[in-house]
Structure 1
Amino acid sequence: MSLPLRLSAVFALFAVAALPAEAAPEKYVIDPMHTYPSLEMPHMGLSVWRGKFNRTSGEIQLDLAAHRGSVKVEVDADSIDFGLDAMHEHAVTADWLDAAKFPKLVYRGELQFSGDKPTSVKGELTLRGVTKPLNLEIKSFTCMEHPYFKKPVCGADAEAQLDRADFGMDQYTQNGMGRILVRIQVEAFKDALPAPPAAKKD
């Protein structure tokens with residue numbers, strides 16, 4: 001290789017090395033104490049049943065500068081709570097969530113941005129062993145330093161609609177009775193959950 005070519009190669013290497021490295025997405029761990037997927041569904045056309053899941057975990061990969069990120073959420077099926085024992089007992093049976101056979105609901109998705117904030121999630125929900133597309137609309141999104149724990153935290157409210165018949169829960173789904181409005185409030189801490197506050201001594 002001639003001297004000019006060698007010098008060009010050296011300068012090219014220096015130019016590549018000088019380029020700023022692409023920042024990796026930051027991990028945010030979902031706070032189970034402040035994250036509750038909830039459900040709203042019609043009951044025989046008479047009223048709207050409401051319930052929620054009490055145990056949720058997962059993490060969010062977030063790169064605000066690059067306008068990208070991903071979400072993974074796992075929900076314990078048997079943590080469903082309608083505030084009525086009889087309804088809970090039915091909801092975890094094979095007719096509905098079949099929690100003994102399928103203990104987890106899993107949602108995975110990619111954040112979609114408009115401007116500097118995520119406004120939706122393009123994803124899939126796995127429920128009762130069936131995976132279907134489910135896109136979430138993000139109604140609000142905020143990141144800040146937590147006023148108590150003094151570490152970065154993000155929070156959001158999102159919602160979507162699904163038909164439970166698509167996941168094998170097809171009893172009484174005629175005339176739109178299988179439609180469910182899913183809402184989720186979520187808070188997540190950067191890197192790891194904060195340590196619980198120390199108990200006060202007498």
Structure 2
Amino acid sequence: MFHWNIQKYIEERQLFTLHDKVLVALSGGADSVALLRVLLVLGYHCEAAHCNFHLRGEESDRDERFVNELCKGLGVVLHVTHFDTATYASQHHVSIEMAAREMRYAWFEQLRKERGMAVIAVAHHRDDSVETFLLNLIRGAGINGLKGISPHNGCIVRPLLEVSRLDILDYLRCLHQGYVTDSTNLQDEYMRNKIRLNILPMLRELNPS
């Protein structure tokens with residue numbers, strides 16, 4: 001059922017076709033692993049791209065080892081790059097979070113062109129879109145800013161936007177597929193994490209639907 005929901009969403013939003021080559025942004029977390037697995041099940045030609053930002057010590061290297069083994073087992077071409085995120089952030093006077101975002105999307109686009117890929121698929125899901133809406137609301141965005149995540153932005157596509165994090169975890173359980181967990185996602189230092197860890201659970205309690 002999960003993969004047919006994804007297929008329907010891809011077709012309805014015209015994100016890409018079976019003739020297109022898809023570059024999957026693969027962190028090794030549950031969302032990106034589910035994205036790669038479901039696209040392969042649906043018959044799409046995929047390659048994967050992984051960034052090691054060297055921000056979490058051994059955990060960053062663990063993630064790289066995991067995606068290497070995953071792609072080897074699935075027969076998927078994997079591209080890996082390493083970034084000195086802290087130096088970039090300092091030189092460009094941006095936050096670590098923004099530095100990582102700018103570097104990875106620039107590299108994804110460069111890789112997409114070099115490999116002749118049609119689109120870059122990232123694993124944002126419905127919960128991420130709700131978080132984005134709340135983030136914009138808290139920051140005082142105007143009416144045009146009160147929206148979630150778009151299903152596509154140029155060559156960036158988001159096939160999982162119609163499914164929840166729980167749907168994704170259920171899918172991986174059905175596949176008996178493992179994944180890695182970024183420990184920083186469990187800390188509420190960043191605004192998005194505060195929303196994810198504190199506000200969304202309260203909203204679910206008030207209205208489970």
Structure 3
Amino acid sequence: MTSSDTASERILDAATRLFAALGYDGTTTRMIADAAGLNVATVAYHVGGKRDLYLAVIERAHLSERAVLEDAVARVSDAGSLLTLVDRYVDFCAEHPEIPALWMHRWLSDAADVAHLEERFVRPLVDLVAAAARKVVSDDVDIEYVVWTVVWCTHGFGSGGVLDTDGRRRGLDDSRELARFRAHMRRTVATALGLPRTA
């Protein structure tokens with residue numbers, strides 16, 4: 001890896017953390033430069049302006065998510081195997097909480113002036129999963145809504161978690177709550193697909 005590659009990765013890593021935590025609108029290029037240990041001119045030289053950085057962060061997140069989903073979809077052989085796909089997705093979000101956080105900000109109208117990202121990056125993944133699922137579930141299942149339900153719930157859980165008895169939030173970084181959430185999503189999807197309760 002060249003020093004240029006190393007600098008670009010440092011910048012993208014810093015930008016990802018800040019965009020996930022503060023959103024596009026709440027993050028400045030100077031904040032990204034400071035977090036990467038560089039000056040603004042160096043950031044601009046390696047990756048461009050704030051909009052360029054944001055697009056690069058979203059694309060990198062998309063490629064990471066797509067690789068996992070393509071692998072999981074390739075293993076779908078029957079309706080029951082869709083539950084394994086749900087597990088893979090939940091685990092991916094737990095391992096990369098910054099990715100659902102980036103999209104949660106967009107759901108709240110962050111970076112509203114950066115258009116067409118959902119069309120370019122989200123829609124193809126939803127279509128990928130839905131197409132695989134349609135091959136193994138009955139026609140009366142609204143599989144697109146099942147896919148969106150998993151996305152909405154997982155992103156919401158990642159963002160807000162659940163409150164424990166002491167009022168503390170527990171989420172994707174809590175192994176016990178993550179296991180409960182994964183089991184709940186499996187039951188939810190199994191019910192929506194009409195699978196036996198033991199699936």
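Match the computed value -3500 of helix-only ellipticity at 222 nm (-39500 (n - 2.57) for each DSSP H run of 4 or more, over all residues; to 500) to one of the structures 1, 2, 3, and report its label. Mind showing how you got there, number by number?
Numbers: 1: -3500; 2: -15000; 3: -22000.
So the calculation was done on 1.
Assuming -0.28 is log10 I(q)/I(0) by the Debye sum over Cα atoms at q = 0.08 Å⁻¹ as calculated from a single structure, say which of 1, 2, 3 it is.
Details: 1: -0.38; 2: -0.28; 3: -0.31.
Among 1, 2, 3, the structure yielding -0.28 for log10 I(q)/I(0) by the Debye sum over Cα atoms at q = 0.08 Å⁻¹ is 2.
We did not get these values from a lab; they are worked out from the coordinates using the rules stated. Worth saying up front: this structure is predicted, and the values here are computed from it rather than measured.
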